[in-house]
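Please find the structures below.
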Structure I
Amino acid sequence: MNKEFAEKIYESIVENNMNIYKNLYKNTKIDENLIDYWKEALIFYNYISDLQKEVLFRIIEQTIIDTISSVFSILDNSIDNYNINISINNISTDNNLQDTFLEFIEQTR
């Protein structure tokens, strides 16, 4: 169950968001309606080489993966005075969400 969940998380968060980011960077036109952050990000993106763009997207993807892993670590190990018990379809995750997710990531690379 954990493996299926890890795959769904990867698909719905990592893959979907990477598609969104790539579309935004590749297709958004710079105009006066954009906030400064996006203007600066797009100017930077348009300035760098194709290889650097690939590296940028790999950095973004790894950041998303690291964030998911950190959240799973908190859910697996509980924090402070909070006792967290996670189940998927009424089956305990046995505090293995992070390990299962990272194993899935290793297998897909």
Structure II
Amino acid sequence: MPKILAIVSKITNRTSLVQGHEYEVIGFDDSFYRIIDEANEPAFYPKSYFIDDGFTTPLNWVYRDLGEGEFSCDTPELSSPGFYENYADGEPSAIEAYKELLKLKRTQH
């Protein structure tokens, strides 16, 4: 999975995002990156919080054109419509899919 470097300042008081740390990107849209944060959770943060140092989208990611210049792009494992809402609601299948992604991530390191 691609990584980005956080440049968020300390005044944001976000304990799940640390300035200078690299984070794995699991999705993005026209304004935000979805990363695996310090709490090991999927989290959306403004792109302005990060340095885009040659970020490239993996070829197998799922791109959705939402119209009017808006889009989303996600890792295939988490790309089903409503996935993040289901995850936040504690839907067992969504939680299991995210855990599987974390296992895959660990085996790639």
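Listed values, structure above:
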| item | result |
| --- | --- |
| Among I, II, structure where helix-only ellipticity at 222 nm (-39500 (n - 2.57) for each DSSP H run of 4 or more, over all residues; to 500) as derived comes to -6000 | II |
| Origin of the value 21, where relative contact order in percent (Cα under 8 Å, 6 or more apart) was derived from one of I, II | II |
| When FRET efficiency 1/(1 + (r/R0)^6) of positions 44 and 84 (r between Cβ atoms, R0 = 41 Å, to 0.05) is computed for each of I, II, the largest belongs to | II |
| Answer label among I, II for the case where Rg and Dmax of the Cα atoms in Å, calculated from the coordinates, equals 13.8, 38 | II |
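Here, each number is a calculation from the coordinates, and none is a lab measurement. The shown structure was predicted, so the numbers you read here are calculated from the model rather than taken from an experiment. Cβ atoms are built from the backbone, for glycine too; each structure is taken alone.
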